[in-house]
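Each structure below appears as structure tokens.
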Structure I
Amino acid sequence: MDGVLERGPVKRVSEALSANGMGKVHVLSDTARTAQDAATALNIEVGQIASSLIFRLPDGSPILIITSGRHRVDTDLVARTLGVTHLDRADANYVKELSGFSVGGVSPLGWITAINHIYIDEALNDYDAIWAAGGHPHAVFPTSFIELQKVTSAAAIAVE
């Protein structure tokens, strides 16, 4: 797919990867809009996909949960873990405004605003290599649980 690496959101991810001594963004010919799409395109298990999902805490502040593609986030469980009453799913406009990414290409790195509440699904630690969105539905990058947790300062939690 031509031009993906030149797009602003993908450039932000590439710059964040470079600044942290990580790998490079890879462009897929098939879409990676869903975890299953990405896993199929990469010929890996869906659990190796690190999906970046944005929710809102009861006070309205954003929370990023980097979850394994094999899981659906149990918002009641996560809310109890965090000691809050509930989590609300963020809509596409809020996600774009906050992160600078469109849904389907939300990366855990390269955001346009800082986010203070970041969590990572402990199930991602079951894999030596994981892949995350690179700022576009056709862009991904390889990493590991430990590396991604370190660069995002994410706290590990169970999400399911």
Structure II
Amino acid sequence: METTVALRDQLKAGLVAGIAAGVLIDLFLFATQLATGTPADKLAGNFVFIAAVVLGQSAYTNPAAVPLGILLHFCVAIGWALGYVYLARSQPQLVSRPWISGAAYGLVVYVFMEIILITAGLYHRVAPGVLFAQLVAHVVFYGIPVAVIASRMLRSVVAHPSTSSG
């Protein structure tokens, strides 16, 4: 049985899931970096790296790189979450099995983000421990939260259709 969810509710689910998962993945990666000896004042460099996808090498000397990197990070996080919600419209197992679907989605996001880094000329091979942390970040702290949050929000709208508008 296919259910219809208003576009407004789909956008809300993607937005909330993307922001929440964007924060979670950052917190995990920051904690991992701090635990491995990265000084706290160097954490903003993560966002400079993200901005370098758009600005190129000039990002490393541009004072606007950190805010631009933060904006890009959350735009991408929300975009991938909206993609999950879009797929869930025609793939009901994404809503009924969010833990498994989210883990798989996180892996897909990781692979495609690495492809983006390759095409931007920013890819570099990382140590096995860093690779493991990146995979955990994308699967456990991005993919699964996106799936669980989006699924709960979408199921809530289906269970209580009078609260949604379309």
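Bear in mind these aren't lab numbers, they're just calculated from the coordinates by the rules spelled out. Only a predicted model underlies this, so the values are computations on that prediction, with no experimental measurement involved. Cβ atoms are built from the backbone, for glycine too; each structure is taken alone.
The table below gives the values:
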| read-out | value |
| --- | --- |
| Given -24000 for helix-only ellipticity at 222 nm (-39500 (n - 2.57) for each DSSP H run of 4 or more, over all residues; to 500), calculated: source structure among I, II | II |
| Origin of the value -0.31, -0.62, -1.46, where log10 I(q)/I(0) by the Debye sum over Cα atoms at q = 0.10, 0.14, 0.21 Å⁻¹ was derived from one of I, II | I |
| Ranking I, II by distance in nm of label points 7 Å out along Cα→Cβ at positions 103 and 119, the structure that comes out highest | II |
| At a computed 39 (relative contact order in percent (Cα under 8 Å, 6 or more apart)), which of I, II | II |
| For 19.1 (mean count of other Cβ atoms within 10 Å over residues 31-38, calculated) the corresponding structure among I, II | I |
